[in-house]
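K.L.:
The next part holds the structures, each set out as structure tokens.
Bear in mind that the values in this text are calculations on the coordinates, not laboratory data. What you see is a predicted model, and the numbers here were worked out from it, not measured in a lab. Cβ atoms are built from the backbone, for glycine too; each structure is taken alone.
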Structure 1
Amino acid sequence: MIDILIAFSMVLGTILIYKLSSIIHTKFHFPFTLPIFISTLIIIILLVALDIPYETYMVGGDWISELLGPAVVALAYPLYKERQLLKKLVMPILIGTSFGAVVGITTGVILAKWAGFEHEILYTISSKSVTTPVSMAITDSLGGITPLAAVFVMIAGISGAVLSSYIFKYTKIHHYLGRGIGLGSASHAIGTATALENSEVEGSISSIAMIISAMVVSIITPWVISILL
């Protein structure tokens, strides 16, 4: 009974914090006010300030995590609506996403290696740009630190969503194809949510890029790691 009350409290609190973050983002529409960023920051501050263990929060957090599957499946709807356009863009999306996957793996590993991190961390950071379940499976197969992989994925997703508008502005990437592939390849589901805010077409391309990136990274990561290390 106590676990149910704790879980309900954590779920309700998370929803209210996210709703508050959405209101803030509506009034102050800037990349750094994205609900996912603001709500994550608020939750971390509250857990630390109130000395609430992460395990206690996850009694309810696990309930929210279970909704990740249906949320990803829901992305199939815009894909269906834009299916004719996506058929015409198969090759650009496939090539762009595959290239993005290779860049995502190599840059992360090379920078971490240059910074002097141990191999365990290099294995863990290699799959940072794909969605959490895939990243954790890849990390586990390589002998990395699985819980840390989830942290790296979150950092990649939030930083991509927050910084993407600035990057696109200064690199002069304005086409929905380039933006969608970039967000899906580098920032997985969180990036795709940001792309959907921009347009349904961009969000659909980002969804495809996220899926292709997950498959490509799963296949090539061990090979790239063996070359770089």
Structure 2
Amino acid sequence: MANIFPKATNLILIKGLVALLIVGGLVTVAVWYYFTPKYSRVGYQPIQPVAFDHKLHVGQLGLDCRYCHSNVEVSSHSNFPSTQTCMNCHGQIQATNPKLKPVRDSWATGQPISWVKIHNVPDYAYFNHSVHVSRGVSCVSCHGQVNEMNVVWHNQSQSMAWCLNCHRNPQEYVRPVAADKPGATSPVFDLNWTPPAGKTQAELGKKLVHDWKIDPPQNCAACHR
């Protein structure tokens, strides 16, 4: 009896199995890589064109985050400091320091400083800084204790699961927006802020969630638009 399928069919089947194994392997590697800290860039600490010491400027000198990142309260994106912002101080302070030459060159030429972006939101995800800040999400929650970093690094994974944890439990993270006394820094931007005596974060956060009617979306369309 003649063969129903030609011998070439065996080769096609083998090729198909090999292709399936290759594709399956690539998908496995991609998924594994996606869910590791390497992908989320935890610990990423690039060399910047100017060695800006956050521990000195924020931790010791007490600069408010908004002095350099001035758009966080009104814009969906946080901004890098402009050369003008740097020169407000360094036009006179440490004006000849060789480490600040890129700042002086930028000021002279009008070309912006090529800061290296540390936190990158994927193109397929939407994040609005002003919305989160206006509802009491502190800089610390997403960026860590920047006031203790000589060189800023990627402190939190900022993965989807990480974001959802906050959206599901906002009372664990939100802070009052207004300062409790004149001249004080808003708890959102006070990197060393702790709840008032006699209150826990959960207790205070629960009240804020109720008073402000905070109900973070947990559906896909909230961030994937």
Structure 3
Amino acid sequence: MAEATLTISSKNYSSWSLRGWLLCKMAGLDFEEKPVDIDDPEQRQELLLLSPSVRVPRLAHNGVEVWDTLAIAEYLYEIAPGAGLLPEDQAARAHNRAVSGEMHSGFYNLRSALPMNIKARHQSFKIFSGARPDVARIKEIWTECLTRYGGPFLFGAPTMADAMYAPVCTRFRTYAVELEPELQAYCDTIFDWAPMQEWIAAALEEPDEVIELEVEF
């Protein structure tokens, strides 16, 4: 029997579910997935009871309940400090937390303009002007991290930051966002990452009638 339960939503649309799921995988946590259909009124009521903010993911482990993605990341780092969720170097850890927190609390225009949809492909999608600064800032973060830490992940090896930015890679692919070669190589690294391949395979198997979720999910 799994030692933890992770409540998640659509694998095709839910960027926050992907982040929490990747973090649990990286931590080596033995967990059971509990999918929630946010469009089902009864399930929505259940999710409201689980999480007052109606957000997923939600982790239940050893009597502890955590429903914020960044809080889940920090909790997993505490219980599995050797799993590499954060770098060993103090300065790199601070940097990692900073860029992870920036994704957690910002980029609203990007989320609105480019919602996650793993199945979709838009080869000539026009990004509205309000989202372009978000795209530019993400490229800046990626370039700085890859240059400073040498790649192929943002901090060399997979960390919390990669879990936070992995859904952005899917958005950039879905909407054909043009990337410099080193940034495209980073996205390719994310797509080749075994946990990411597992998630994408499951997303592609989801029924097409799943209704797209609100951007906050």
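K.L.:
From which structure (1, 2, 3) was distance in nm of label points 7 Å out along Cα→Cβ at positions 17 and 161 calculated, if the value obtained is 1.4?
P.N.:
Traced to structure 1.
K.L.:
Work out which structure the value 1, 7, 13, 17, 18, 17, 14, 9, 4, 1, 0, 0 belongs to, where P(r) over Cα pairs in 5 Å bins from 0, in percent was derived from one of 1, 2, 3.
P.N.:
Corresponding structure: 1.
K.L.:
As an exercise: distance in nm of label points 7 Å out along Cα→Cβ at positions 97 and 185, calculated from one structure in 1, 2, 3, equals 1.1. Which structure is it?
P.N.:
Matching structure: 1.
K.L.:
Match the computed value -28000 of helix-only ellipticity at 222 nm (-39500 (n - 2.57) for each DSSP H run of 4 or more, over all residues; to 500) to one of the structures 1, 2, 3, and report its label.
P.N.:
1
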